[in-house]
Structure I
Amino acid sequence: MTVRHLTPLDRLIAGFERALETVAGAPEAGRPTPARDIAEAELDRAERCHAAGLMRINHTGEVCAQALYDGQAALARSEETRRHLVHAAAEETDHLAWCAERLRELDSRPSLFNPLWYAGSYAIGAAAALAGDAVSLGFVVETERQVEAHLAEHLETLPEQDQRSRAVLRQMQADEIGHGDEAAARGGIELPFPIPPLMQLTSLLMKKVAYRI
């Protein structure tokens, strides 16, 4: 049997297709939503809008995660690192699909700026990969650390009765911790100042915009 090796053009086309699926398509989850067995709660208008705003932030965060991993995988130095990034991206696709489904249930929609967030995050991921696998994996560690922290904040501020959203965020949080731990075990380094605070500032801007638009 002949094995076809992907050319750079093949990878470019595949990457463009993934970008379209991420920002405009309906990604399919490989795992069922953690909220599958939880009944929908009664939410008033303010609670529903707040829950939707938080889930829109998380959906945009997953768009950014897809772009980061895609950019890092495209320029990874080693095949082992590339496979790790591709595997992590697959789990992030689950998160993206779960958040999209929850937004629909809340009668809301994703952020209108997702294409811009994707493009910027892809560029950041590619730049991290160019710096070497240790830096790229360190970027994963720091990213997942910050994502886990903001998921914890969302779990505290969600309407108490919105157990469907809460179940999704808890599973996402557990997955993000696992991704960060695995990247650290594979040699991810601690990122130097001022990269972590700059990442926090970018994340803060994204959250403020995505919550509303």
Structure II
Amino acid sequence: MAKLLITRPLYEGTTHYLFFWSNTVIEFAKTKSYDILDLKIKKANRKTLESYLSNNKPNFVILNGHGSSDLIAGQDDEIIIKVGENEKILKGTIVYALSCKTGQILGPKSIDGGTISYIGYKEDFSFWGNSSYTARPHTDPRAKLFFEPSNLIPLSLLKGHNVREACEKAKNAFRENAIKLITSDSPDKFVVPDLIWNMVHLSSFGDDNAKVEQ
């Protein structure tokens, strides 16, 4: 059975949104009969991640959390993957990191360590939410402009598309959302630069033809 491992820390505003918007991906993966390894909240720590990767050998990994050029964090900002320490634990996987700046160093270095393909952002992943939806972020229409395109990456991979196709679909969605706002009377026009920002800085490394095992 194909396995999907996902980290979902939850401890402040940004991770609150990432946590709940990931549900769409998890629910879809269930329809594809994936064995889902959901490292949520306190389980989104380095020890558990390393153990699950070593013992379960997932072929698809989604990493949600704060990050920088050479690392990504889990629950309560604990560093769970860092270049020069444990990036080789991603060997043999396709990775999507919904995190800031990991495409600068962590992405390329993980490929050197044996990761098949790494999808991430070379700069900050930017999004806007509406404070009226804090208790139900997955229904926030402003956040939807950002997270629906982002979710197209794992959803496309789970549908059998390759890495290049998944990235193209996400970039097109960011672009289309920006165009719709520009040509409308929406009060959310101010988010257009951030949609374009995410589109430009979404990057992939390794094998662009790689597909997630079905």
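All of the numbers you see were taken from the coordinates with simple rules; none came from a lab. The structure displayed is predicted, hence computed values, not measured ones. Cβ atoms are built from the backbone, for glycine too; each structure is taken alone.
Given a value of 1.54 for Cα Rg over 2.2 N^0.38 Å, for residues 107-154 alone, point me to the structure among I, II it was derived from.
Numbers: I: 1.41; II: 1.54.
Attributed to the structure labelled II.
Out of I, II, which one gives -26000 for helix-only ellipticity at 222 nm (-39500 (n - 2.57) for each DSSP H run of 4 or more, over all residues; to 500) as computed from the coordinates? Intermediate results must be reported in sequence, preceding the final value.
On the way: I: -26000; II: -12000.
Going through each structure in turn, the value belongs to I.
If FRET efficiency 1/(1 + (r/R0)^6) of positions 75 and 163 (r between Cβ atoms, R0 = 41 Å, to 0.05) is calculated from each of I, II, which structure is the one that comes out at 0.50?
On the way: I: 0.50; II: 0.90.
The value was obtained from structure I.
Any idea which of I, II comes out highest on mean count of other Cβ atoms within 10 Å over residues 67-74? Could you put the intermediate results ahead of the total?
Values: I: 25.0; II: 22.1.
Greatest value across I, II: structure I.
Taking relative contact order in percent (Cα under 8 Å, 6 or more apart) for each of I, II, which is largest? Before the final figure, lay out each step's value.
Working: I: 29; II: 19.
Greatest value across I, II: structure I.
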